[in-house]
Structure I
Amino acid sequence: MAELTSPLASQWPEELIARAARIRLIALDVDGIMSDGKLYFSANGDELKGFNILDGLGLKQLMAAGITVAVITGRRSPLTEKRINDLGIPHLMQGREDKKVALQELVRTMDIAPEEIAYMGDDLPDLPALRFAGLGITVPNGYWLVRQHAHYCTSVPGGSGAVREACDLILTAQNKLDAALAPYLEPAG
């Protein structure tokens, strides 16, 4: 079988691939990254969120490839906790307004250097963590200043498969994408 490549790979500069090749941990914001960034409330005041299924499988593929996944969010949400638990993500830090401090606390326990961290966020509270990480990723619907400081801006908005795109970038850079996709390409019959 021919080597599998994301259609975006030809647009990824060598420096980006080099950064992504070093990643051992990806930390993500929730609102605006794993969801569309909108807050939905029912008439009873219940919070609703939409999570993209593409992102979930991409994160599972990363974890299967040995990349640690963490979620750091400024809000506390039972829906976020449920989604993170459903995906088997080992690290969830909720109610953390200073995301850089939260990220530093996490990586100290894991003995991971900043250049081995990818951080994906979309707004000003994410900026210090994004700048601390060796690979800062944002989305086209993120705040302009965050886009200016990111190493990579996905082609699709947050909540629309942007996390999956970041996962494919890391897997491609580490030559692990073929292995992640192989189970889905077994011969039919």
Structure II
Amino acid sequence: MKVLVINGSPRKKGNVARMLAAVREEAEERGFDVTCLSVSDLKVAPCTGCMVCRSRLSCVLPKDDAQRVLGLIEACDVLVVGAPCYWGNMPGQLKVLFDRIVYGMMGESASGIPKPLHKGKKAILVAACTTPFPFNILFGQSQGVVRALKEILKWSGFKVVAAVQQGGTKKRPVTERKLRSCRRALRKI
């Protein structure tokens, strides 16, 4: 089984990275083929919204890391995405990546109805924010990250099997208990 882990956080040793590492370790222990990447290492130009990719099935912008990531998503069986909360949503760099590869995530019928291109694949989401629990969920902070990622993945055909959220990271980093939750999330695939 091929697992792709995407870290949407610019902090390579932060809370999201630790949560994703727990998922990766569990996957490797199970003998899965795991590929990890950090969005902050990618060179991805912003989408111009020209919509040409919908008919051409490729982006008109010069090739960059967006196409490489799309190839990895197309090849994976399980997609794991982690992101910190930026204003109740995912970081801009992660959103730019998904904007650039929309043509490879979902198609559309002649009447414009979305058609998922990754039906049958599974996804796991992790999110962290500084807003303390339970307000991180009640105020839509880490929950906002999960909601936005679910929206993208739903229209792409992925079934989100687990979402692990950690609030209050400003005063309390991710605990071992939460890391165990991340490991358990992989067992749901």
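Laboratory data are not the source of any read-out in this text; all were calculated from the coordinates shown. Model, not experiment: these values are computed from the prediction. Cβ atoms are built from the backbone, for glycine too; each structure is taken alone.
Which structure, out of I, II, was mean count of other Cβ atoms within 10 Å over residues 42-49 derived from, given a value of 9.6?
Numbers: I: 9.6; II: 14.0.
Label of the originating structure: I.
From I, II, which structure was relative contact order in percent (Cα under 8 Å, 6 or more apart) = 28 calculated on? Don't skip to the end; give the middle numbers.
Values: I: 28; II: 25.
The correct label is I.
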